[in-house]
Structure formats: C-alpha cells, structure tokens
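Once you scroll down, you'll see the structures, which are given as structure tokens.
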Structure 1
Amino acid sequence: MPMSPNNMMANPDRLNRLIDIAQSSFLPLVKGALYYSFTLAIISFSIGLVLAVLTALARISGIKPLVAIARVYVSIIRGTPLLVQLFIIFYGLPSIGVRLDPIPSAIIGFSLNVGAYSSEIVRAAILSIPKGQWEAAYAIGMTYGQALRRVILPQAARVSVPPLSNSFISLVKDTSLAATILVPEMFRKAQEIVASTYEPLLLYCEAALIYWVICFVLSVLQDRIEKRLERYIT
C-alpha cells in the first residue's frame with residue numbers, strides 16, 4: 001500500500017528511492033516533451049493552420065459545394081472526441097488496408113482537429129474586418145484575391161493571434177493523447193517508467209509539472225505578443 005508522507009520521512013530508503021527515480025526520469029521526460037510532444041504540436045499546428053485558412057475561405061466563399069464540404073468537415077471533427085479520431089486513424093484504417101506509423105497518424109489527427117477548430121477563429125476574424133476595407137481595396141483596382149491577400153488577411157491575422165495562441169497551448173497538452181497510439185512523447189515515456197518503477201503518482205506528477213512549465217512559458221510569450229499587437233491594432 002502507498003506510504004503516507006510521515007511514513008516516507010521515517011523511511012529514508014523509500015525517500016531516497018523516490019528522489020533517485022525523479023532525477024533519473026527527468027531527462028527522458030524532458031526529451032520526450034521536446035523531441036516529440038512540442039515538435040508534434042508545432043508540426044500539427046502549422047498544417048492545421050493551413051487547413052483552417054482554407055476551410056474558413058471555403059465557408060465565406062459563397063460557393064455551395066465548398067461551403068457544404070467545409071461545414072461537414074468542421075461538424076465531424078468538432079462533434080467527435082479527439083481520442084476517437086486518433087483511434088480511427090491508427091487502429092481503424094488498417095482494417096481497410098491503410099496502415100500508418102504512430103507519428104504520421106498523430107500528425108494527421110491533430111492537424112485535422114486544429115484545422116476544424118481554428119477555422120472558426122479565422123472565419124470570425126475575417127468577418128470582423130469592416131466591409132469598408134473591401135470597398136477601399138476594390139476602389140484602387142484590387143481583385144478579390146488581391147484584396148484578401150494584401151488587406152483582409154493581414155488584419156485578420158492580428159485579430160486571430162490571441163485565440164490561436166490559446167489553441168496552440170491546448171494542443172501542447174493534447175499531445176499526451178498520442179501516447180494511446182504508441183507515440184513516444186512525454187506521457188508515453190512516463191507510462192513506460194511507471195511500468196518498471198511502480199511509482200505512478202511520482203511520475204505522473206513530474207510529467208504534469210513539465211507540462212505546466214512549458215505552458216507557462218508559452219503563456220508568457222503569448223502575453224508579450226499580444227501587447228505588441230495592441231500597438232499595431234490601436
């Protein structure tokens with residue numbers, strides 16, 4: 001049975017063992033976070049952001065087939081759990097002959113998820129730009145594509161940075177779900193160490209602490225970016 005804090009203090013061997021496990025597991029967990037969790041988040045978010053912009057543009061295009069496809073895509077992804085999506089891609093697709101390695105499966109799943117959720121952010125940002133901006137662009141001879149690329153999207157990007165930053169921070173935490181499809185990210189590393197040390201509380205708390213530090217640093221960077229953007233917006 002787990003020992004109480006008082007019992008651990010009275011048992012120096014037990015306490016020393018926990019300290020040794022924490023020290024020896026720290027580097028593998030950090031490597032799992034940097035090499036897999038954080039890298040996976042960056043790659044997935046980059047691809048997802050491209051999908052988000054394309055989906056948002058399809059939604060506001062007025063072309064019925066594109067609008068319908070975009071709506072169905074967003075509805076399916078937002079209406080199903082991310083964990084289920086990962087399982088379908090990694091465990092389900094092999095039943096129809098499509099086999100993917102863990103990391104590509106995770107990238108596809110996270111990218112599709114980011115694309116659907118972020119598309120609503122991008123779409124709202126584009127729609128928030130006053131119509132006068134469109135009219136001014138047309139007045140100086142710009143086409144729809146030129147107006148969108150040179151006038152509307154740059155302004156929408158500044159508006160959408162804060163919510164997109166929050167989405168990225170959430171994605172960093174969501175990468176822990178990749179452990180369920182055998183991606184050797186930080187949480188998977190913690191599970192492997194738990195299997196050999198039988199100290200789940202220590203290892204999972206250590207993993208949670210590393211996640212918190214990463215997200216805290218990202219939050220600080222987000223605040224600085226938002227303050228700089230306020231100068232341009234105002």
Structure 2
Amino acid sequence: MGPVRPALVTRADDRLAPPGAAEEVFGDRLGLARRFAELLATAALTRGLIGPREVPRLWLRHLLNCAVVTDLLPTGARVVDVGSGAGLPGIVLAIRRPDLRVDLVEPLLRRVTFLDEAVRNLDLGDVVRVVRGRADDPAVVAEVGNAGWVTARAVAPLDRLVGWCLPLLQPGGRLLALKGSAAATELAEHRSVLYGLGGRDMEVVQCGAGVLAQPTAVVVVRCGSRARRPGKKGQA
C-alpha cells in the first residue's frame with residue numbers, strides 16, 4: 001500500500017483550525033502538528049481509527065491534550081507508547097519534542113499501517129519507530145523494554161494497564177497514563193493492586209494548567225525494583 005495521501009482540507013474548514021493555545025504549545029512545530037491533524041481528519045477517519053465526532057475537537061481533546069504531557073519528560077528520553085492507535089499520544093509527543101525517541105506499540109495491523117504511513121508523511125522516521133505487537137508479548141518486551149518512560153491513553157483500566165506496562169520499564173522508570181476527570185478515583189480504587197504489581201510513588205498530575213482550559217490528568221506510577229507480571233495475557 002502506498003503512502004497516505006490526505007484529502008484536501010480547505011483553509012476555511014474551521015474544524016481543523018488550531019486554537020490560540022496551539023501556537024503556545026507547539027511553537028515552531030505547529031506546522032507539523034497541523035499536518036498530523038489533517039491526517040487524523042482524513043486517513044485515520046476513513047479507516048475508522050477515529051470517529052467523525054472527534055474531528056471538530058481534534059485539537060482540544062486530542063492534540064493539545066497529548067502534547068502537554070511532554071512537560072513531564074526529560075530531554076532525550078526514550079518513550080514507549082503502549083496501544084498507540086492513531087498515534088495518540090506517541091506521535092504528538094514526537095512532534096512537540098524532537099529530542100525524544102518514541103516507540104509506538106500497537107497490535108492491530110490497520111493501525112500499524114496508518115502509523116507507519118504517518119511517520120513517513122511527517123518525516124519522523126529518525127525519532128519514531130512502530131512496533132507491532134502487544135505490550136506483554138516477549139518479543140515486544142525484548143525489543144522495547146528497559147525504557148525510562150511508558151505512556152498510554154485510553155487503553156485499559158489502570159490495574160490492567162499497570163500490569164502490562166511496568167515490565168517494560170527499567171527500575172525507577174515511570175508510566176504516564178493519560179486519564180480523564182476520574183483519574184484520582186481510579187487510582188484510589190486500584191492503588192493496592194498497583195502496589196502489588198510493583199507500582200510506587202503513585203500520583204495524579206495535571207499537565208497544561210494555565211494553558212489549556214481543561215488540563216490533562218496523568219496518573220504517574222514509578223516502577224519499583226521488582227515489577228511483577230500479571231498472570232493473564234494482556235491485550236494492549
């Protein structure tokens with residue numbers, strides 16, 4: 001299959017016009033972020049990777065929501081994005097922060113195909129790698145494991161997500177789980193399970209406060225010295 005060729009999107013299409021906060025968040029990378037927004041509104045939409053109702057809120061609900069999470073990442077970090085789907089947050093992280101090295105882990109072929117094409121279209125091949133497989137596949141763990149940082153967005157409930165993601169981290173590495181307004185409630189509900197899996201220093205951090213009207217809630221979980229795998233095979 002050839003490269004993604006997005007349908008023409010006119011400048012008058014208000015659905016893809018970036019809000020004022022986009023320039024503050026992306027700076028001189030805003031043009032690249034706009035190209036990714038067009039890919040999401042065309043190729044990702046027609047392939048069923050995002051729903052049509054998401055197009056008018058691509059910037060606020062998706063691109064900016066993901067981009068501000070880079071505030072938690074140190075310079076030159078290697079990030080594994082689990083269940084990357086349409087590249088949220090993994091591709092957005094690489095767009096805002098070209099110093100990062102990002103592995104996109106995704107099991108479904110149609111999503112992997114889109115991710116490969118998007119990486120080529122956006123010229124991100126030097127900093128982004130697409131890895132097909134589940135987070136708990138031994139081959140995937142061998143390829144992307146021992147990472148300093150793992151991200152995940154809308155993948156699974158926190159207890160299952162931590163079970164899949166912590167074994168990908170080096171001791172002291174951190175999982176950044178992008179969650180909604182119920183992040184604190186979900187963390188409180190699963191805290192004891194997460195501790196048993198090797199999670200430590202668990203907290204909810206708000207990213208983008210003062211820039212976004214609704215900051216991004218991120219559950220941060222540090223990997224202890226002995227992350228334990230859950231008994232049942234995962235799906236991420």
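FYI, it's all coordinate maths here, none of it is from the lab. Quick caveat, the model's predicted, so the values are computed rather than measured. Cβ atoms are built from the backbone, for glycine too; each structure is taken alone.
Work out the source of -25500 here, i.e. which of 1, 2 gives that when helix-only ellipticity at 222 nm (-39500 (n - 2.57) for each DSSP H run of 4 or more, over all residues; to 500) is computed.
Values: 1: -25500; 2: -8500.
The read-out was computed on structure 1.
Using FRET efficiency 1/(1 + (r/R0)^6) of positions 15 and 47 (r between Cβ atoms, R0 = 25 Å, to 0.05) for the comparison, can you identify which of 1, 2 gives the largest number?
On the way: 1: 0.05; 2: 0.90.
When FRET efficiency 1/(1 + (r/R0)^6) of positions 15 and 47 (r between Cβ atoms, R0 = 25 Å, to 0.05) is calculated for 1, 2, structure 2 comes out on top.
By the measure relative contact order in percent (Cα under 8 Å, 6 or more apart), tell me the structure among 1, 2 with the highest figure. Provide the component values of the computation, followed by the final result.
Numbers: 1: 27; 2: 17.
Going through 1, 2 one by one, relative contact order in percent (Cα under 8 Å, 6 or more apart) is largest in 1.
Starting from the value 1.9: which structure in 1, 2 was distance in nm of label points 7 Å out along Cα→Cβ at positions 71 and 127 calculated from?
Details: 1: 1.2; 2: 1.9.
Derived from 2, not from the others.
Out of 1, 2, which one gives 0.35 for FRET efficiency 1/(1 + (r/R0)^6) of positions 55 and 95 (r between Cβ atoms, R0 = 25 Å, to 0.05) as computed from the coordinates?
Numbers: 1: 0.35; 2: 0.85.
Structure 1 accounts for this read-out.
Taking distance in nm of label points 7 Å out along Cα→Cβ at positions 103 and 135 as the criterion, which structure among 1, 2 has the greatest value? Intermediate values should be presented prior to the final figure.
Values: 1: 5.3; 2: 1.3.
Largest one: structure 1.
Once Rg/Rh (Cα atoms, Kirkwood Rh) is calculated for every structure in 1, 2, which label goes with the largest value? Display every interim value, and only then the final one.
On the way: 1: 1.11; 2: 0.95.
The structure with the largest value is 1.
From which structure (1, 2) was FRET efficiency 1/(1 + (r/R0)^6) of positions 151 and 183 (r between Cβ atoms, R0 = 25 Å, to 0.05) calculated, if the value obtained is 0.95?
Details: 1: 0.05; 2: 0.95.
Among 1, 2, the structure yielding 0.95 for FRET efficiency 1/(1 + (r/R0)^6) of positions 151 and 183 (r between Cβ atoms, R0 = 25 Å, to 0.05) is 2.
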